[in-house]
Structure 1
Amino acid sequence: MEGLKPRVRTLGILWALFGISRLVAALLLMIYSATATLMFGALLSRVPNPFVMMDYFHVVYMCVIIWTVASGIVSLVAAADLFSGRVSGRSVAILAAFLALPELPFGVMLGVYTLIILLPAERATQAA
């Protein structure tokens, strides 16, 4: 138990930083959505039906924004739970790790590190 506490505190700090960075990234995605739309639209000059492709772009772009916001919020909740030592901290951090895995490169690094530290059953029984 004592060997796991510094790692859990470090995970809490890293999840807080990652959550803040994800929310800033979501804000930037929203601010520059017109620029992204214009840039993607410029690529569609030779496509037979550019309006359908533009609709797909808007759907995918909105999904990316929603995923980024969800990842940021869950990361901040995981950080708060890990700092406070709540029982739900482990499960929320594992959820945050799975949500962060598509975010290259830091989401992959933090997600895999979290899964290595918190996922094994013998560590979970030691922490309880």
Structure 2
Amino acid sequence: MSAEDTIILVKVLHTAIFLFASGCILYALGCGLVGRASRKALLTAITVPSLIGVLWWLNGRECLLSTIIYRLADGDRSRPDIFLPERIARLIMPVSTPLLVLAVALVLWRQVTKRWRQQRSE
């Protein structure tokens, strides 16, 4: 398998992980807005993008898969590392991070108000 083939496979993986993590954030946001969720699914929806964010931060604010692609491309950082337009790819972390924080805040708020209502009705 050539380096170019490997780069394409890593880009496909990178795009798939991005789509899954984005879906997780949207699911968690929806749970926070609606107030209904499976605990396991919600925990996964919050943990997956959070873990990706921590790894991104620990890797010098660069995705680990991007680093792999750039190494395979002999350091060429001009080529895209994901199957998204460049202007959208640059916005992934600045947009997804506040959305995830909002989702977690909404979920916590729902839990606190639910418990408060239960205690109040007793």
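All of the numbers you see were taken from the coordinates with simple rules; none came from a lab. Computed from a prediction, not measured in an experiment: that's the story for all the values here. Cβ atoms are built from the backbone, for glycine too; each structure is taken alone.
Which of the displayed structures (1, 2) returns the greatest value of relative contact order in percent (Cα under 8 Å, 6 or more apart) on calculation? Result for relative contact order in percent (Cα under 8 Å, 6 or more apart) over 1, 2: largest is 2.
Taking Rg and Dmax of the Cα atoms in Å from the coordinates of each of 1, 2, which one would give 18.5, 63? Going label by label, the one that fits is 1.
Ranked by mean count of other Cβ atoms within 10 Å over residues 44-51, which of 1, 2 sits at the highest value?
Once mean count of other Cβ atoms within 10 Å over residues 44-51 is tallied for 1, 2, the winner is 2.
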